[in-house]
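Q: Have a look at these structures, which come just after this line.
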Structure 1
Amino acid sequence: MEQLLDGLMEIYGNGAEAQLPRYRAALDAFRECYGPGPVHLLRAPGRVNLIGEHTDYNHGYVLPVALDRDVLLLARPRGDGQVRLANMERDFADCSFSVSDAIPPARAGDWSNYARGPAQELTRLLGGPVPGFDGLVSAASPFGVPRGAGVSSSSALTVAMAVAFAHFAGWKGSGAEMARLCSDAEWYVGTRGGIMDQFIALLAEGGHALFLDCRPNDDGDFCTRPVPLPAGYRLLVMDSGVRHTNTRNEFNQRVAACRAGVALLRRGLPHITHLRDVENSGWSGLETQLPEEVTVAALRGQNVELGDLPNVPEDARLRVRACCRHVWTENRRVLETLEVLGSGDIRRVGSLLDEAHASAAADYRISTPELDALTNAAREVDGVAGARLTGAGWGGCVISLVPDGQVDEFTTHVGRVYADKTGREATIFPCQAGPGAGLVTVVEL
């Protein structure tokens, strides 16, 4: 196990020994499922987003951070094109499928779809089937990525699977190519999101956030830049315990509202393709061209093209103006956050986080009473630099920048106030910004 510990040290640093029992348990479970032999250990991290919510699929700006909580995938290649999967969480049944360029999806919500998607996409990209494998997933607490908490557990699983397929196929695509493949793989599942989750899972650096401009350049590459997190502060994650499902109608309705906004603005600005294109236009001149609320059916009657959006009914009422306002203002907040982080103005960073939460709650309507209770409790602790929801919304987590010396006080206060306000228990933990996905090591069982 010395080789394993060396591999873990490169990923988790001083936390490597605490990870050992989890990895050993997963190796024992893999041997029980598939027998002795070499095992490839791969991982992909969850993420929180410091700021920049629902901007990525609008070609905007984001500033995510990789968690030191991850999805662990143990895998052994097969020569018959079959994929067999097991999961250490009992909620997920064993499953299997054959690799091809047209893999039939399992029923909606089946976890194997997060493997079927990347297998199909990589097969199409390479022009032939990729090797299958026997795999075992370990993603449970305390070191796994919490499911439904808004910290990108589904994307982490997709990325882990994609990294495994690429590893066994010998394909070494660029970060942008892999991120795009993983994003397409999540479309297979039914979520019409952007590329932020995939980029941070793949390109993260320890101790840094990742600035990502979600608009590709003419070569298909993306502008990224590691951004050091502020010294003297810890990024604390507060899990509300309220869970959401990313493929729900509400998420895709927000995407539809933004697309509708672009289509309507294009009547006067024919060059635009995304909300990013109006970032230098004054909001007062834009909002008059956008309806407060309109149904999908009414938009189609106006020949407004919304594209492929599963689970969005014709009678869905889209809040076009408010959703577009959130994206327009959020992009500006991301760019200002990048600037003030560089100057060390943490007070202003905190104000921007607070403003971002207010916009997400009022304009995008993705907050909940529980998330609001957490943000309010966090702001009551002296020295805290802002608090806001992170992730798709409708539950999940809140983040806050907390001075190093006040982590214990913060945890106690927020936990107590949240319980008093909601009757729920929040899980609060500091985030160590970790590295991106990849192979940890190979172990012989």
Structure 2
Amino acid sequence: MKRPLTTLVALALAALPLPALSQALSADETRAIDSLVTTTLAKTGVPSVSIAVVRDGTVVMARAWGRASDTLPVASPDMPYQIASNSKQFLAALLLRLADEGKLSLDDKVAKWLPQVTGADQIAVRQLLSHTAGLQDYWPQDYAFADMATPTTPDAIIRRWAMKPLDYAPGTRWQYSNTGYVVAGRIAELAGGAPLDQLLKTYLFDPLGLHLLFIDDANGPQYPHGYDRHALGPVRQVTPPARGWLYAAGELSMTASDLALWDIARINRQVLTTKEWDEQETPVHVADGTSNGYALGVHIGQHGGHRIIDHGGEAVGFLSQNTVWPNDRAAVVVLTNAGFSDTTTILTDGIGKVILRHTPAQQTSEAGRTDDARAELAALTAGHFEPARFTDDARGYFTPEAVADYHQSLTALGRCTGFAPKIAPRLRGGFVNRNFTVTCGGHALTIITYAEPGASGRWEQYLISED
């Protein structure tokens, strides 16, 4: 629960003769996944795993292997596992929905809702969700510390940890903080006028037909039990924390299939608006302009030409990994009842190799060109024009007046999110035409570019219009 367990999955796609995506796993693919899981469980000692696979926007596998507990010898795919910090993306999505209804703004200062929090007049809600608020993490350990044997409440966590001196000035650094999510959860309740479980159910779970279950209610004999080990000692059942310790920072238990349905909603832009999804998936930058790829409850990355949205979760005796390849309309959910081993990463990596299409080198270069186009937008918005990046014709177009107009008009729009290709690249007049979409301050923009061929071809055109 304490860390995102984010893995930009190392997909050695070029070495595999993979088929194009389709809505079903072949018999060979199914056998490959089964063999991988069986071998991994035997090697690591992890008691069980529940997996869901999304391909072409459809759940094509939902299976469980191993034993769920000492009294549940056979795990089944309808059993909910503790997803811990994978819950963070749901809270971030809920706050985006509440913001859309005008019940709060992600740019609100925490002081509007919880003035007792240290630095409340400096910390924005957005910074709580992006781990840039400076609040000390109340659970950095990978085990249940002694106090967790006694029940707690969100307000008690806030009093003990969120009223301490800040670890750093808000917005200047990134540091994973479960405390920030507890504060954000209380703000959601205050703004939404209802308990967190009711809000999640109303805004997210009911519309998608998902089953809401909090971790504190999933520790009975009918549920998977968590396991751990000391060093390389025996695998043992663990004692779960008392009630209240995972509120808002890692509160959910789910089946792999339900989490996969959430991934499909992300892929299809359901429940949230496209703008809200884009905002959740836009990495946050700190004061020096850098970003580690963390957005609002999810991590954003690229590998092998594939865009990746992922997060991990760690509860006492449970690890989970949820990885989405949105442009491929694919996802893998791996839930285990073990607080040890790298099984979630091994299986996510291996299954990714099975389900993703072969990525030609051209796609990898296209990802780079998208990054180049995004960087060019940032430069022109800031009033910077670098002649060496443009052809003679484009340098003639970008007169001082044109550069000033780009700067003034784009700056006035506000923050930009969701920069993405709009069409496949195509040749015209000896150049490569690439069009992109982006939302800036609520304005949907189209960027029409032409560039010389090649991974670093100069821009012949960079025009922006409002949709």
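The numbers here are math on the coordinates, done by the rules we state, and not lab data. No experiment lies behind these values; they were computed from the predicted model shown. Cβ atoms are built from the backbone, for glycine too; each structure is taken alone.
Q: When distance in nm of label points 7 Å out along Cα→Cβ at positions 278 and 406 is computed for each of 1, 2, which one produces 1.9? Walk me through the numbers on the way to the answer.
A: Details: 1: 3.9; 2: 1.9.
Computing distance in nm of label points 7 Å out along Cα→Cβ at positions 278 and 406 on every structure in 1, 2 gives 1.9 only for 2.
Q: Here FRET efficiency 1/(1 + (r/R0)^6) of positions 166 and 414 (r between Cβ atoms, R0 = 30 Å, to 0.05) has been calculated and equals 0.65, so which of 1, 2 was it run on?
A: Of the structures listed, the value fits 2.
Q: Assuming 0.4 is distance in nm of label points 7 Å out along Cα→Cβ at positions 254 and 326 as calculated from a single structure, say which of 1, 2 it is.
A: Details: 1: 0.4; 2: 1.6.
Going label by label, the one that fits is 1.
Q: Looking just at FRET efficiency 1/(1 + (r/R0)^6) of positions 78 and 262 (r between Cβ atoms, R0 = 41 Å, to 0.05), which of the labels 1, 2 belongs to the structure with the highest value?
A: Values: 1: 0.35; 2: 1.00.
Largest value of FRET efficiency 1/(1 + (r/R0)^6) of positions 78 and 262 (r between Cβ atoms, R0 = 41 Å, to 0.05): 2.
Q: Which one of 1, 2 has FRET efficiency 1/(1 + (r/R0)^6) of positions 86 and 318 (r between Cβ atoms, R0 = 30 Å, to 0.05), as calculated from the coordinates, equal to 0.15?
A: Numbers: 1: 0.15; 2: 1.00.
Answer for the origin of the read-out: 1.
Q: If you don't mind, another one. Tell me which of 1, 2 gives -9000 when you compute helix-only ellipticity at 222 nm (-39500 (n - 2.57) for each DSSP H run of 4 or more, over all residues; to 500). Walk me through the numbers before you get to the answer.
A: Numbers: 1: -13000; 2: -9000.
Considering all the candidates, the number was obtained from 2.
Q: One of 1, 2 was used to compute Cα Rg over 2.2 N^0.38 Å, for residues 150-205 alone, and the answer was 1.03. Which one was it? Write down the numbers at each step before the final one.
A: On the way: 1: 1.03; 2: 1.32.
The read-out was computed on structure 1.
Q: Out of 1, 2, which has the highest value for mean count of other Cβ atoms within 10 Å over residues 110-117?
A: Values: 1: 23.1; 2: 18.0.
The structure with the largest value is 1.
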